[in-house]
Structure P
Amino acid sequence: MAKIKKGDQVLVIAGRDKGKQGQVLEVMTDRDRVIVEGVARVKRHKKVGQSQRGGRTGGIETVESSIHISNVMVVDPETKKPTRVGHRIDTIEQEDGRAREVRVRYAKRSGKDIA
């Protein structure tokens with residue numbers, strides 16, 4: 001189970017963008033990589049063409065590249081510092097009286113749940 005999910009606020013702890021924070025846009029679990037907003041930006045050369053209205057498309061674009069998942073840490077929602085992520089199982093009472101177990105991610109630094 002991946003400890004980092006799409007939408008998490010993360011801090012880059014290694015590489016050329018060390019110290020930057022951003023939101024996870026995509027997680028590639030098969031390759032153990034993540035794309036973080038505003039981090040690891042690279043230039044991509046797109047073929048120049050024309051749109052339906054006659055405007056030019058393409059050229060040089062700057063986009064986010066993927067970085068390895070081990071180079072980022074989740075930011076604790078309470079202390080705003082990097083933290084490890086733990087999992088625990090909570091029991092929730094349903095309307096019909098039955099109990100249901102739910103797996104919850106939490107920040108090990110403060111103990112608060114991560115959404």
Structure Q
Amino acid sequence: MNPLVAIPHVKSGKLRALAVTSTTRNPALPNTPTVAESGVPGFKNITWHSILVPARTPKPIVTRLNGELVKIVNLPDVKERFREQGLTPVGSAPEQMSALIKEESIEYAKLVKQIGYQPQ
């Protein structure tokens with residue numbers, strides 16, 4: 001479950017967190033182990049949020065938009081608000097986001113093949 005949805009329910013006592021799916025413990029739930037710590041070594045399933053633009057958006061526009069968004073993400077009050085919600089603000093470069101999308105696409109393609117899923 002997405003941290004934005006789960007953490008308020010865990011903190012209120014309505015849900016009990018068994019593990020987080022990230023590679024490190026979530027600062028909003030410091031006593032909750034990762035799935036890897038719970039016995040599934042190497043497990044990782046992160047939730048990320050990003051702003052995407054059409055593929056042919058001119059580079060100067062992408063650079064400026066990214067720069068402004070990184071500034072916003074790094075504002076102390078914005079960072080604190082993210083952390084309160086169990087999110088880890090990153091503010092990366094477009095190339096890093098592209099690499100993450102490519103990496104996850106490859107991982108999910110392997111998983112789909114491994115479980116034998118067939119498009120219908």
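No value in this document is a laboratory result; all are computed from the given coordinates. Owing to the predicted nature of the structure, the values given are computational and were not obtained by experimental measurement. Cβ atoms are built from the backbone, for glycine too; each structure is taken alone.
One table, with the values for the structure above:
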{"item": "Structure with the greatest value (metric volume of the Cα convex hull per residue in Å³, set P, Q)", "result": "P"}
{"item": "Structures P, Q, by volume of the Cα convex hull per residue in Å³, for residues 49-104 alone: label with the highest value", "result": "P"}
{"item": "Read-out distance in nm of label points 7 Å out along Cα→Cβ at positions 17 and 89, computed value 3.7, structure in P, Q", "result": "P"}
{"item": "Distance in nm of label points 7 Å out along Cα→Cβ at positions 57 and 81 derived as 4.8 - corresponding label from P, Q", "result": "P"}
{"item": "Structure (P, Q) behind the derived value 0 of helix-only ellipticity at 222 nm (-39500 (n - 2.57) for each DSSP H run of 4 or more, over all residues; to 500)", "result": "P"}
{"item": "Top of P, Q by FRET efficiency 1/(1 + (r/R0)^6) of positions 33 and 65 (r between Cβ atoms, R0 = 41 Å, to 0.05), largest first", "result": "P"}
